[in-house]
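Listed next: structures, encoded as structure tokens.
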Structure 1
Amino acid sequence: MDENILGLIAGALTSIAALPQLLKVLKTKNTKDLSAMMLVILISGLSLWVWYGLINDELPIILSNAFAVLLNMILLFCKLTFKK
């Protein structure tokens with residue numbers, strides 16, 4: 001299997017891992033069990049992976065981590081917006 005295909009599949013699977021949580025949050029508007037600090041740290045790490053991918057021209061790393069950044073930024077936005 002081509003290494004870029006392997007990287008894209010691996011990246012897609014790890015990136016969509018946050019999707020069920022995001023869908024649940026959007027449905028229930030309940031974010032009390034989410035840690036804002038964990039999301040900030042995760043978004044920071046994922047952003048550094050995007051930067052690393054850009055430096056090394058690694059499309060699978062760029063795409064998967066950029067998508068994960070987007071999902072987790074939406075989760076963080078929800079965490080800050082749906083406070084009770």
Structure 2
Amino acid sequence: MSERTALTELANFVGRSSLLNEDMAARNRVLAGITDRMMPRKRGVGDLLGVVMAMSARTRRMVQDPVNVDIDVFAPGGARALKLNVGDR
């Protein structure tokens with residue numbers, strides 16, 4: 001019985017959207033904004049080229065040997081102030 005009551009309430013539902021009282025131009029602007037956010041953006045040739053270049057750079061980095069960077073910083077007195085090793089040894 002409760003299912004039938006819920007269906008009856010749904011059938012008698014009256015929407016109370018704020019768009020109901022606004023003019024048609026405002027309603028169309030809101031609906032256009034919603035659809036613009038839902039629709040995928042059209043991509044141009046520049047976007048495609050950017051994706052291809054990014055994938056190419058990633059592929060090159062995966063194929064190349066890893067790089068090691070060693071940096072030594074010395075104080076004015078000649079003593080080592082900092083030694084920084086970046087990468088695998």
Structure 3
Amino acid sequence: MVENVIWPAYLDAERTRSEGRRVSLGLAVGEPTVDEIAEAVRQVGYDAVIEREKTYSRAPWRADGRVLVKDADDAGKSDLLQAVAAYVGALRS
């Protein structure tokens with residue numbers, strides 16, 4: 001079983017690539033929450049587990065949490081992040 005981790009910083013439009021953003025600005029959203037990310041992961045077709053008390057290493061002062069994506073071994077991580085970012089954007093509009 002492969003678990004991918006998605007930190008909110010990966011999809012945050014207010015962060016630079018060096019601050020941890022992993023998707024293009026066109027797909028990124030402002031201050032994504034773990035709840036939005038988990039819902040988008042479920043829409044893409046994977047199981048999501050939210051861990052709320054985790055801190056991202058590039059921003060240890062913020063406990064935004066993270067989302068674990070279960071059994072996503074058939075998709076590459078960048079493809080998964082792009083699909084999730086697109087769904088988070090769609091959820092907001």
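Every read-out reported here was derived from the displayed coordinates using simple, explicitly stated rules and does not represent laboratory data. Owing to the predicted nature of the structure, the values given are computational and were not obtained by experimental measurement.
Can you tell which of 1, 2, 3 yields 36, 12, 5 when semi-axes √(5λ) of the Cα gyration tensor in Å, for residues 12-51 alone is derived from it?
2
Going by relative contact order in percent (Cα under 8 Å, 6 or more apart), which of structures 1, 2, 3 comes out largest?
Between 1, 2, 3, the highest calculated value is found for 1.
If helix-only ellipticity at 222 nm (-39500 (n - 2.57) for each DSSP H run of 4 or more, over all residues; to 500) is calculated from each of 1, 2, 3, which structure is the one that comes out at -9500?
Traced to structure 3.
If Cα extents along the principal axes in Å is computed to be 47, 23, 13, which of 1, 2, 3 is the source?
1
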